[in-house]
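Each in structure tokens, the structures are laid out below.
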Structure P
Amino acid sequence: MIAHINIGSNLGNRAASIDRAVALLSDLGEVRAVSSPFVSRAWGYESDNEFLNVGVNLETDLPSLDLLEGLKRIERQIAPEGTHRTVDGGYADREIDLDLIARGAELISTPELTLPHPRMRQRAFVLGPLAELMPEWRHPKTHLTASEMLRLIQ
């Protein structure tokens, strides 16, 4: 099954960190496609550092929670001391961030994972790459494509 993952970075050599994350994804499945880079301002907090994001389609047989753990493992490999949260739980600049966005029409709601990603509909840096790589994909609850969701927030 194809999992759509968004990778972002706004610290250090952003492109190199993203390239390394994409390469490490091959440990979790087969990378089928990588989107064009998407540059954006920080979302949910103030930062002078712009984000570089890409979407990745990964063919994998891993259960979604195992895939999520694999994504966290990749984050720790690239940025062992890094975190994307402040001590009070807010967003922070980060060397690398991997988010599992969607997996077909799969609906999951657990304390560890919600699919599709609960804030994807608010984030152009997620919807743009998703629309590029999976133009036919529809959100299983709203039935909107990524392009349709993107138009609603622009």
Structure Q
Amino acid sequence: MEKDRIIIKNKKALRDFEIIDKTEAGIVLKGYEAKSIRNGKVSLDGSFIKEQNGEFFINKMFVAQNPSVHSGDSEKRKRKLLMHKNEIIKFSTKEKEKGLTIIPLDIHTANNKIKVTIALAKHRSLYGNRRKIEEKRLKEETRNIRRS
């Protein structure tokens, strides 16, 4: 049995967004897509999550196609997320109320299944990014001073 591990993180989202709430969701994949994801041939750059008819779909997630499988699918097709109805309602109402967005944070394995961690997030302004970087730098400096 495969050990639980993070396959890929969305580092850009962690930098550009302030995370409000997060949860885990399953994802509907085809066989070759699962193999590509397990091999790390996946990217979350520019991907986002939208609701359609009471279901969540992840859009613009790149999954490399297997050359031996000749399917007409796009590498960036939208894929359905598997979540409980109450989680979907909770996230979609918060998204509509507060002007937030839903983004994927990472893809990982759990109990030999491929899962996506999704988050309700607020876009961080340029000023917010600068402030975060400055706080991180100050924290490092104080830690270095304490060590010496």
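Throughout, read-outs are computed from the coordinates displayed, never taken from laboratory work. Small disclaimer: the values here were computed from a predicted structure and weren't measured. Cβ atoms are built from the backbone, for glycine too; each structure is taken alone.
The value -0.32, -0.38, -0.86 for log10 I(q)/I(0) by the Debye sum over Cα atoms at q = 0.10, 0.11, 0.16 Å⁻¹ was derived from one model only; which of P, Q is it?
P
Which one of P, Q has relative contact order in percent (Cα under 8 Å, 6 or more apart), as calculated from the coordinates, equal to 28?
Numbers: P: 28; Q: 34.
For relative contact order in percent (Cα under 8 Å, 6 or more apart), the value 28 is produced by structure P.
Computing mean projected area of the Cα convex hull in nm², for residues 6-53 alone for each of P, Q, which one ends up highest?
Q
Taking 4.0 as the value of distance in nm of label points 7 Å out along Cα→Cβ at positions 78 and 134 derived from one of the structures shown (P, Q), identify that structure.
Q
Assuming 18.5 is mean count of other Cβ atoms within 10 Å over residues 14-21 as calculated from a single structure, say which of P, Q it is.
Working: P: 18.5; Q: 14.5.
Here the read-out was taken from P.
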